[in-house]
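Following are the structures in question.
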Structure 1
Amino acid sequence: MNIQIRGIRYHFVRRESSKRLPTVVFLHGFMGSSKIFDPLIKHVQTFCNSVTIDLLGHGMTEGAEMHYRFSVKEQIADLMKLIQEQLPTPVFLYGYSMGARLALNLTLSRPDLIQGLILESGTFGIEVEAERQARQALDATRADQIIGNYSDFLDQWQKMDLFKHDNYEVDLSAIQSAQNKYWMANSLLGFGTGTMPCLRGRLSEIVAPTLLLTGELDSKFTHINQVMKKEIHQAELVILPECGHRVHSNAYFEIAEHLKLFTEKHQL
């Protein structure tokens with residue numbers, strides 16, 4: 001369904017199996033859409049009511065002409081309003097990659113809305129200022145490439161080492177190719193990893209039970225999540241074997257099993 005949220009038409013899909021079941025909200029990554037979770041959703045319907053959202057400028061959700069509209073503050077305000085007005089709260093919040101960064105920020109901003117937090121290949125941000133500035137410069141270059149020749153950018157993006165271990169049941173290439181290139185550029189400029197404030201010093205503030213998911217072949221994000229596990233009070237880390245960055249693309253059955261145990265354990 002579509003709904004107006006703070007001047008933007010958002011698209012989301014709500015699947016309700018039973019009012020007695022917990023609600024799990026899924027947030028996708030950069031250049032993705034709610035469709036990336038379709039194989040996983042098939043395996044979670046028996047134990048939760050799932051909600052998938054096309055994030056700002058992605059999929060069937062509108063974007064904005066100015067990149068500041070994609071900032072973490074603006075997007076969190078959108079998601080808070082959608083969750084409060086459309087869903088029974090609190091919810092379990094599942095975020096992958098860019099969606100994980102949004103989920104982490106939302107949980108710190110409105111802990112009352114979150115019953116449990118699930119982060120797949122998430123990060124708390126870049127700690128070193130020089131590295132954060134370098135990432136901002138890289139994302140600015142990538143934004144120019146997107147606008148200049150989106151198909152060439154996609155070809156380079158899909159060949160990145162970060163994604164070399166991933167296999168998809170859905171047609172990810174079709175999802176990425178269908179995106180609005182100006183909105184993708186603005187997403188990078190407004191909410192790239194370099195623009196996200198580092199949240200490592202606030203991880204101890206998270207009161208929601210937290211499930212961290214990474215792939216064993218993604219050593220960078222596995223290390224980051226090992227740090228997060230130590231600093232979030234109620235965190236457990238699951239490292240999925242033979243998986244890369246997009247864990248949900250290779251291990252949706254295993255993720256569903258972990259989600260089932262997690263939601264049953266922490267359901268109110």
Structure 2
Amino acid sequence: MMSGLLNGKSIIITGAGGGIGSVSAQVLASAGARVTMTDVNEEAGRAACAVVVAAGGDATFVRADLCVESDVARLVAAAVKQYGRLDGAFNNAGVEQRNKRLDDLTLEEWERALRVNLTGVFLCLKYEVKAMLESGGGAIVNTASTAGQIAFPGVAEYCASKHGVIGLTRAAAVDFGRQGIRVNAVMPGATRTPMMERLLEQKEFAAMVAPVLARHPIGRFGQPREVAEAVVWLLSPNASNVTGVALAVDGGFLAN
């Protein structure tokens with residue numbers, strides 16, 4: 001792969017087994033990054049890693065459950081051991097909503113969304129920042145959502161978790177800006193991913209998507225690569241004065 005904006009940078013990508021994560025691994029590697037890919041689904045993660053390597057990228061896979069602190073610590077240590085340092089991270093792993101009204105949600109469903117979507121990001125930030133402080137700084141991007149800024153029917157647990165990701169992103173940016181660590185978030189709109197395909201199989205969700213999609217000025221689903229390109233920029237030196245930002249990659253949805 002040709003070198004580019006991220007030439008030689010060591011970058012962790014979570015949720016790399018599919019969707020935005022796997023495509024981002026390809027795009028980051030094509031920009032010159034050396035990527036450590038992780039997913040709780042080992043089979044999918046290793047397959048996605050193999051695609052990057054087959055295209056000439058420098059990638060390694062480490063299975064980790066981001067809800068388990070020791071797994072996250074091991075993941076970051078593995079990236080540092082493999083590439084000598086950690087320069088960046090794309091904290092992308094997450095789970096979808098249950099499409100239930102708040103009063104129908106079980107405590108288990110609520111806690112799962114918060115545990116994966118928010119606590120998982122917190123644990124990643126905790127250990128990524130420690131590694132970056134040792135090597136003089138870096139850049140981190142977290143995956144939030146347009147649901148991190150507005151609400152939709154039937155997604156209380158998802159909205160709460162993604163609102164939390166944006167707040168956590170801003171807090172981390174304030175905490176570590178003077179130590180040379182930038183922390184931003186991306187807010188994808190409706191994006192054609194395997195997660196979206198699963199949701200579209202649910203009648204209630206499919207009925208809700210049409211009017212939501214109609215509110216996207218570009219009039220279509222986004223593509224994972226469009227999110228990945230925004231992540232590359234945020235992780236690159238070209239975004240050196242950007243931190244604490246939640247960047248909408250949503251086809252204009254939030255502007256409408």
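Just so you know, all these numbers are worked out from the coordinates, no wet-lab data involved. Note that this is a predicted model, so its numbers are computed, not measured. Cβ atoms are built from the backbone, for glycine too; each structure is taken alone.
Worth a mention:
- Structure from which -12500 was derived, helix-only ellipticity at 222 nm (-39500 (n - 2.57) for each DSSP H run of 4 or more, over all residues; to 500), options 1, 2: 1
- Here distance in nm of label points 7 Å out along Cα→Cβ at positions 134 and 174 is compared for structures 1, 2. The highest value is that of 1.
- Among candidates 1, 2, the computation of distance in nm of label points 7 Å out along Cα→Cβ at positions 70 and 190 that gave 4.4 used structure 2.
- Among 1, 2, structure where mean count of other Cβ atoms within 10 Å over residues 14-21 as derived comes to 26.5: 2
- Among 1, 2, structure where distance in nm of label points 7 Å out along Cα→Cβ at positions 6 and 222 as derived comes to 3.7: 1
- Which of 1, 2 yields 25.5 [mean count of other Cβ atoms within 10 Å over residues 30-37, calculated]: 2
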